[in-house]
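Novice: The structures come next, written out as structure tokens.
Just so it is clear, none of the values below were taken in a lab; they were calculated from the coordinates. Quantities reported herein were computed from a predicted structural model and do not represent experimental measurements. Cβ atoms are built from the backbone, for glycine too; each structure is taken alone.
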Structure I
Amino acid sequence: MLSKRSRILIAGHKGMVGSAVVRKLEEKNFKNLLFIEKKQLNYLDQKETYNFLKRKKADYVIICAALVGGIDFNKRFKSRFLFENLQIQNNLIHGSYLAGTKNLIFLGSSCMYPKKVKTPIKENQLLSSYPEETNDAYVLAKIAGLKLCQYYSKNYKLNYKTLMPCNLYGPGDTYDLQKSHFYPALIKKIYFAKIKKKKFIEIWGSGSPRRELLHVDDLANAIFFFMKKKIKEDYINIGSGKEFSITWYAKFIMKMLNINLKINKNKTMPDGVKSKLMNSSLALKHGWRPKIDLVNGFRDTFQKFRETI
């Protein structure tokens, strides 16, 4: 049972999600938070990861560590995405079992659902068809992690669960245009177009694919919420319930920054799936709710972005 004395390990505590989880737990006055710098331990190293987990003997492990990136980065480095994500999550999940950890939260993604699927996507649609080709390596690794948690829970009476968030944004996001997801890429492109007095921005693809966004602090709230709650489901969707096109998001950011730019669409770049809107009714039924709307979420995100440039 979760208490203020619980030993909670956050793997990937410096990333966007991990740092949001740390902020949330510190806000709730949890004192026994466990993490380690990457230069001291690389989770790709199986032996060192096992030894670290055995020493720490965490009551809860939250796996935020992963290799992530946008559509082009996924497409160009499939072998790396498959190998590194399998290695990181296998080491942490099996290592947690060896260390006697009873509770674990693994993070999946809405992109784990099939390319062609009816939306809003329900949890039972996982593995009903093939994934989208541009990020199938990442998807296959994440599905393996979800299933590993499911099987360890059933075989060893553990509480290893997976949360499936939609696209995330917020403080700590990646703005490298070669690696970033669409939303931080739009923020960076539009901001620099404004300060350099350009008249247009370029977006990848047709601009018509629709994406669901959730502020990372809402995901941190969901993680904390489900740490406290016993659920029978092995995995559960965590989304905002709203989706808009890439073009819509570009115009929204322009409005927030008080600028009007022409949008040039580079149709040589892939679109990805047309829609990934999830059905988060199970999470809502359990009592979790997203709280941060796009306007307030953008203001918070943009302020932190300005501090990094």
Structure II
Amino acid sequence: MNVDELGLDYRLLRLFLTIYDEGSVTAAANRLGVGQPTVSHGLDRLRQIIGDPLFVRSGRSVSPTAHADEIAPDIRNLLQGMRNLTRVVSFDPDDAGHSAQFVLGTNDYEVAVILPALMSRLQACAADIRLKVLPVTGEDQMVRRLRDGTIDHAITIQAFGKHGDIAGQGLFRERMRCFYDPAFHDSPPDTLDRYCQASHARVMIGANDSSEIDDILRAMGRTRRTVLQVPTFASVANLIRGTDIIATLPSRLSDCMMQGFGQCDLPLEFPKYGFAQYWHVRNAANAAHKWLRQEVFRVSRAMG
């Protein structure tokens, strides 16, 4: 028999199962909270669409036809699947029966500054929560990886591009500081002359080779001598310790990677900049992802 599947909808399929389970049109109407004529009309539509009587009178009840018996399990599964489409799965971090796995795109600055507090929170939960961290190099790669599902969350320098399918939330502001080994400097490089005369290390993530600090110095008619360029913040401390090389780095690294180094303000105007978290809109309503975003926001704001 040919079935006009375009004529079927949730209400008709639910009506079929209710009659099937109740064995009575009247009982089905009572269960559905509608009048008996409404059920009878719906059953007539189903018969026309499917091309089978579906139910026949049997005393005061109705009995399913052989075809109705055959399709009932499939309709039951289909309705359950349709209900699952609209069900928001809950997530309770304090329930050992719950689990979640997140792929986070970020870099070693955020790993050092934000993730220790975040991991402490995750490990304190009873739920089975697992975190995988992948590097992201720039806004374009972050957006691409969020879209293709390589990562489902990102924490990085605040981007200013507009992407309709990427949502974001600001976390905190950061400023730059100058770090140096005090054993190799009689005075801190806190004047423009001392700063420009020093040997510099800089961190350049990805293929980017343009430094905002160098652009600012160039606009002032000054330059600096970069003797070391590395792709990660984590490598700077070991490479400049015991040397006269200085490094201009985010200030919050003073409590972790750059602990024990001398530091001073930059002898030039460098604007503060923001960090934010980003996610694809397909994860906006996911309970576990919403919880993770709340935790990232909470630990970020606790940093002051």
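Novice: Any idea which of I, II comes out highest on mean count of other Cβ atoms within 10 Å over residues 18-25?
Specialist: When mean count of other Cβ atoms within 10 Å over residues 18-25 is calculated for I, II, structure I comes out on top.
Novice: Sticking with this one: Quick check on the output: 18.0 is mean projected area of the Cα convex hull in nm², for residues 26-185 alone, derived from one of I, II. Which one produced it?
Specialist: Here the read-out was taken from II.
Novice: Another question, if that's okay. Quick check for you: by Rg/Rh (Cα atoms, Kirkwood Rh), which of I, II is greatest?
Specialist: Values: I: 0.96; II: 1.28.
Comparing I, II, the top value of Rg/Rh (Cα atoms, Kirkwood Rh) belongs to II.
Novice: To which of I, II does the computed value 0.05 (FRET efficiency 1/(1 + (r/R0)^6) of positions 10 and 122 (r between Cβ atoms, R0 = 25 Å, to 0.05)) belong?
Specialist: II
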